[in-house]
Structure P
Amino acid sequence: MKQKVSEKNRVLVYGTLRIERGLPDLLRGCLVLEKSKRVQGYRMYSCGDYPTIVPTEQGGFSIEGDIIEVNSQKLAELDRYEDVEKGEYERIWDDRYNFWIYVKGKSPMPTFFPIDIGVWN
């Protein structure tokens, strides 16, 4: 199912956008629905100063993030922050959990090593 953007968009943030890291200007006005949510089916990698994730069918991989609710304007701002247009990240809909999530896009990453605990510190 292809999800459409609405005025109430659930988004899982897992790296530099986690609530405790705080990007207050970017996340101002967002509703926090759930903190420290563990989700299966993704593997986290370090790109140096920030993480990325890749969907995986392999069992045993999960990541931790926060679920926020944003309007369509804020979702567009997140797309710009994540460089969706340049291909660094891609925003996909996860039917299992009913949220948008940013995964590794098509552009190459400089450093790329696994973070098996699935938590960005």
Structure Q
Amino acid sequence: MQLQESGEMYLEAILVLSQKGKVVRSVDVSEYRGYSKPSVSRAIGILKNGGYVNMDKDGYLTLTDEGRAIAENIYEKHQLLSKFLIELGVDEETATEDACKMEHVISDKSFAAIKKHWGF
């Protein structure tokens, strides 16, 4: 199953929230991303069925190994592309917004070249 950009955004949100030491529920993802609760609920169902997310009986979300790998890849792209743009002189807010768009479309090959060139 090929994930769409929105699925990657949900996985990244779960990763970021869990790294902050939080247990993650759908409502947390909703608040973090600014998405409606029904949209998050629907997306989490799709991610569960795809094998990217688990939900326990109390509604706590965890990433599967596959979900974590995708989330970590997207988050690394976000972090490094933001830093790359800031180093080029782009203001932080714009760099972060642009990196969020770029992280979903840049190929692994191009991203690896940027990492190598900039020594990341």
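Matching task: -3000 is the computed value of helix-only ellipticity at 222 nm (-39500 (n - 2.57) for each DSSP H run of 4 or more, over all residues; to 500). Pick the structure from P, Q. The correct label is P. From P, Q, which structure was Rg and Dmax of the Cα atoms in Å = 13.4, 37 calculated on? Only structure P yields this read-out.
Consider the structures P, Q: one of them gives 35 for relative contact order in percent (Cα under 8 Å, 6 or more apart) as calculated from the coordinates. Say which. Intermediate values should be presented prior to the final figure.
Working: P: 35; Q: 22.
Only structure P yields this read-out.
Taking FRET efficiency 1/(1 + (r/R0)^6) of positions 27 and 75 (r between Cβ atoms, R0 = 25 Å, to 0.05) as the criterion, the highest value among P, Q goes to P. Have a look at P, Q and say which one yields -1.13, -1.44 for log10 I(q)/I(0) by the Debye sum over Cα atoms at q = 0.24, 0.31 Å⁻¹, for residues 51-106 alone, as calculated. This figure was derived from P.
Read-outs: derived from the displayed coordinates by stated rules, not from any lab. Only a predicted model underlies this, so the values are computations on that prediction, with no experimental measurement involved. Cβ atoms are built from the backbone, for glycine too; each structure is taken alone.
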